[in-house]
Structure 1
Amino acid sequence: MKIKANILIGLITLILPSVVQASVNETDSAGRTKLMVELSTWRYGDSLDRINAHILEPSFNPHIKDNFGRTALDYAKKYKVKPIEYVLAKKEYIKHYKKVNNYKYESVFSDQGSDAQFIKAVANGSLTQVKKFLSEHNGYNLKYEMIGGITPLSAVSMIKDVDLSALMFNELVSNGANVNEVLDYQNGDTLGHVFCAKDNYLMLLLAISKGYDINLKNKDGLDVYEYSAKNGKKFCQAHLENIAKVKDGKIL
């Protein structure tokens, strides 16, 4: 009996991990996974430990949709769980961006290329092709703005994978793009305003590390901190507060 008991315990030990892993993808009557439920109840300032635990499960499937067709990424966006949104977006779009960067150069740029083509390539995350274009067009002017308030640098905000957007941003800055550019067609906003419109604090911090001036104001007279506070961009606001030193009413 003792031998049988030991065998049974061994079998349970082998079975348990797969049961636990599978449970991360179980859904309730609304088609929601445990992660979706956690995201829907998360509030700014809450711990992310339980949410991270679900994502770190080896069997975690980010593509599951609830009864309304929403994925975990949709939940992270809706409930403004920015750190998790970055992680899920990378999982969601990793195949897409790998495919995009395998496109033939000629399918992205014509013989001469154009400003519109370049901005589209940046927005699409075509880093491989952008690098080749810049290497073949030495001194290409990156300091222009299209009607609608889009520049090469501001187009980086359209890339959904934050790691890829950071690589693209660094590539453009190293080739002469101005981190303190002002978007005349977009209310005089700066890169800080553009990134914080999506509460993208990681790209804001990268811009600051490259020399972005957080005291620049848009046409409403708001610097990036004031803009973030007014519009409820809590992650940008919190990180700016962490690095801010106030003197004569200015954030320096």
Structure 2
Amino acid sequence: MQVRYADAPFIALEHVLRIAETLPSQELVLDHWLRRFPKNLVRISTNWERPRFDLDATRQEAVRQLRALEEKKPELVTKPDFHARFMSAYAAARVAPDDAMRHWSAIIAEGKPVSLRVAERALAAPRDLDTLERVWAQVQKVTPRASIEGAIPMLDLYYAQNLVRLGARDAALSIAKPYPSHRQLAWVLGVLPEDAQPNAQTLYRLCQKSAAQLTHNGLDLENVLFIMARNSPFATPFPGPKDIPATHCPELD
């Protein structure tokens, strides 16, 4: 599943289905394939992958395969977490926003609490501000706004990040203003923490350095946010004040 092919950035659905048919639990194989989709689609945006694959064509082909999986295995969406898997995969392709929102609507329709991790991916799925505002209104009703006292709630932080992603930096600044600087948001806003927060300044510079390297490698803000997210499959442990500084992801350097 993790093999990078010479003629394709990821294993095709037809081969995945053949593998799945030989195993006792097909769901595990298909779940793993779906989980890998966002990571694979980020990789093909790098400078060294772009000459090998047509990015737009690869995204369209990814959507075709996702829709084919839904058609061939309609029972998957009755299983826990598969709507979230499909939502994230369609969102990563960027060319099928209606499909991503279709699965988000199905998650909402279940009437169950939504985890912070799924809420994060839901807020990252919209391609325009109007849709983001609609998802934000829904997320607030189904995901608890838990936070450390005095710190920005993570739900608000994810919303602010995606406001910046879609060009609404001023709105994001107004959300962040009442709270101390947060390492996952300060670099996105481009606001250096105050002198009274020396550790925060160090983390800010580390994040800026990582983001700059990723941008240099050909990735846009959406991809950089995905890689540097707390729950990203690319994530490495972030350093504390006494740790050796870590980077975002050695495999993309």
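Every read-out reported here was derived from the displayed coordinates using simple, explicitly stated rules and does not represent laboratory data. All values derive from a computational prediction rather than experimental measurement. Cβ atoms are built from the backbone, for glycine too; each structure is taken alone.
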Work out distance in nm of label points 7 Å out along Cα→Cβ at positions 53 and 229 for each of structures 1, 2, then name the structure with the largest result. 1
Comparing structures 1, 2 by mean count of other Cβ atoms within 10 Å over residues 61-68, which one has the largest value? 2
Out of 1, 2, which structure matches 1.2 when distance in nm of label points 7 Å out along Cα→Cβ at positions 165 and 189 is calculated? 1
Once distance in nm of label points 7 Å out along Cα→Cβ at positions 45 and 221 is calculated for all of 1, 2, which comes out largest? 1
A value of 0.75 was computed for FRET efficiency 1/(1 + (r/R0)^6) of positions 125 and 181 (r between Cβ atoms, R0 = 25 Å, to 0.05); which of 1, 2 is the source structure? 1
Mean count of other Cβ atoms within 10 Å over residues 77-84 - highest-scoring structure of 1, 2: 1
Origin of the value -16000, where helix-only ellipticity at 222 nm (-39500 (n - 2.57) for each DSSP H run of 4 or more, over all residues; to 500) was derived from one of 1, 2: 1
Which structure, out of 1, 2, was volume of the Cα convex hull per residue in Å³ calculated from, if the result is 141? 2
